[in-house]
Structure P
């Protein structure tokens, strides 16, 4: 049974920025690595949604959009690779395994009577017959799709596809997911699904009133087709994205025990209200099987542009410095954050390089110089006992609530304690096998605990030959390993 960590699906043609990395992808990747560090079976999955109406050039089909979708998918892959974001499964939403899973889920919902069908009034373009979403008629990037137009906020509404100004209201038959029967259950389980206290009042406000049925169909053939039941219609991309969490988990060969979802607060409703209903009806899951790790967004207007564009950021700064900064600056809650160079420099130089990096270098150099004294480490040592009986339980508690930022701060507190211990006990002056054992333990534990956040950087201070800082269960073995003589240096930003 696996913990399935999910990152919200990017949808074409959106651009992934460092803001998305901060709210979703880096915390999710770090969390997955943390789980594995503790010996838990975990997979990290996402998908790429290619069924947005924004990819269409006619508002009716995806004809002619493949080259554009493929280009964007490659962009997303490069963005993830640039920050060492690793997925056990990532696939497009037009791939067969996913579309079949979505259709199966839809049939289950129909069998449960959870889908209702009724007519609603929709807006149709009189010029080409497309059904553009209202926001597309008011503000649209025409040039992106090679179309002419004056798409800007406040412009006269016009069809983004044929540029017509005339629209008509017509009746159209749609599928709706009925949510109201599950409202009381959602309210009772709210605190188990969403551990972020600041998010609960908003969820309770949604659940205080009868829940509206959720329209899961659209008047186009861009997404997964609803033929023959609803001719000319397809499923709403958010319906299939939520089901995509299950389909991507299966692609990763995972048998889901629990889903932990990382996403920005702007899509909280889908994860706290709609997904628990879908998961329960389609797969028999309950509130204890879902944890919605909602996070604040990045205030782009008050952030430095160089820290929003991923390509520019990774050209200017080491990727692991960016990873560390994004987790440190992010919040395990709804507070929006700013990304600025000044703060990045302060955090990287003062916390990562000065506090953690200098400690690691001192420990590594001391061990190298004193190798002749040997290494002796007892599991009964007070330092070892405190690590396993105090720090590890605290980390496990934070992990159970997917508080990635809190985990990093607990680790940094441990680093500070070791720095104080080095000075108070004058470990740099004493030379014995027992002291070396403690130093080896300090080095191994800090390398291991930091590895989910700076997975490449830790190798620069890993002087243990044949040992890797990827498992808590392997920490004690580090003291038995031979040492290499080279040691790296985390350079400060200037």
Structure Q
């Protein structure tokens, strides 16, 4: 399966409000009028998504902070402001030392259990997660959550932010079942404390929808995303980066549901907003490009898909470095496209590089490891190394069944690929039940005219013809045509 995007970067826009609010924990006294002017101008620039301009104002804060009464705490607040601007610009590694300097100052002057310390821990955890350093991020987020719960109680909005970030980290690590209760608790706190139409609620809804998508519950993802989009558009305006992020995420769900025209429209709109608001080289752009490439590949528009995948890879390597999980996602997507279009020799080095990155950064049972196994297996199959392909496909299938459950769409993907390999070496009796099980999963999750379901039905019908069961194949294809009819099948309604 071509991956839309990976969880660490996927949740980047959901972290924006968390970092932007850190100034409220500065609590420094004696700030000069000039410092406050720089700070307010920088915050206005952030709200308007003018991140480079905000950075300049915040750097001016640092220079001004030396004249303040509580100069060290004022300077700590300025460090966090600069880190916030750098984060919005996608310059994560550059942001880290600013937050670390603020954290050291606040721990020394305010104590290790102060709320300002929790804020810095939280922001540092966000940055570490964005850089793919998940174990460090988890420790930071858990410590921030503990401080906030002790100081504020279990139902405070700041507790909700920590719960939300910890949940996002669970998704990044493939722990989807652990993420959902954290998200639901965070969302309940937000709706109670800030109201149902606040942007923080939109972020919670988006995260919940994305977790549903990763779990294979694609139909459940659409309704919360549409509600989140309405909230963000009303609160931020149609041209804000958060609106683009939500549009891109909704487009990825529409792609999975076979709603191709809507998906392409929303991807293109998201990319247009991002180009205008954050510039063409921001890491967020790669998410939209990657999603659009996925859609084009699904529609058989392979040249367009390759172009988008290449653009996404170049952006991610430049912004995130060569060894980031998102870079592995782009490498793997491009490799699988090459394999599927008969270019296994071009695919193999890309797939090996993606696997090496994942082996270094992810635990062995992370679901994304299976994508690398599956791609390597597809390359081996195209090279007619069927025994190697079978071994890798079984490894991917076992991992997915263990981590995702027996009815996840990625399990159907593994079953389909393994069946194709077995069929290629004449083991049709073993291939048929795999095809049938994969089709049962697809039929439960997807509308009748979805390309994945149509392709799988045709493959099973072809196998039936090979085993002299043409009548059964004809009935299967006729049933597919009926189910794909607009009056019978089609895209499902969004759940209420």
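No lab work stands behind these numbers, since they all come straight from the coordinates. Predicted, not measured: the structure shown is a model, and the values here were computed from it. Cβ atoms are built from the backbone, for glycine too; each structure is taken alone.
Here FRET efficiency 1/(1 + (r/R0)^6) of positions 224 and 432 (r between Cβ atoms, R0 = 30 Å, to 0.05) was calculated and came to 0.20; which of the structures P, Q was it taken from?
Q
Kindly point out which one of P, Q the value 4.3 was derived from, the read-out being distance in nm of label points 7 Å out along Cα→Cβ at positions 272 and 344.
Working: P: 3.1; Q: 4.3.
Only structure Q yields this read-out.
Thinking only about FRET efficiency 1/(1 + (r/R0)^6) of positions 96 and 200 (r between Cβ atoms, R0 = 25 Å, to 0.05), which of P, Q has the largest value?
Ranking P, Q on FRET efficiency 1/(1 + (r/R0)^6) of positions 96 and 200 (r between Cβ atoms, R0 = 25 Å, to 0.05), first place is Q.
Comparing P, Q, where is distance in nm of label points 7 Å out along Cα→Cβ at positions 280 and 296 highest?
Going through P, Q one by one, distance in nm of label points 7 Å out along Cα→Cβ at positions 280 and 296 peaks for structure P.
Which structure, out of P, Q, was distance in nm of label points 7 Å out along Cα→Cβ at positions 232 and 360 calculated from, if the result is 3.1?
Q
Out of P, Q, choose the structure whose coordinates give mean projected area of the Cα convex hull in nm² equal to 22.4 when calculated.
The read-out was computed on structure Q.
Given a value of 2.4 for distance in nm of label points 7 Å out along Cα→Cβ at positions 216 and 472, point me to the structure among P, Q it was derived from.
Of the options listed, only Q reproduces it.
Figure out for me which of the structures P, Q the number -25500 belongs to, where helix-only ellipticity at 222 nm (-39500 (n - 2.57) for each DSSP H run of 4 or more, over all residues; to 500) was derived from the coordinates.
Q
Comparing P, Q, where is relative contact order in percent (Cα under 8 Å, 6 or more apart) highest?
Values: P: 18; Q: 11.
Going through P, Q one by one, relative contact order in percent (Cα under 8 Å, 6 or more apart) is largest in P.
Here volume of the Cα convex hull per residue in Å³, for residues 208-367 alone has been calculated and equals 217, so which of P, Q was it run on? It would help to have the intermediate numbers written out before the result.
Details: P: 217; Q: 114.
Comparing all candidates, it corresponds to P.
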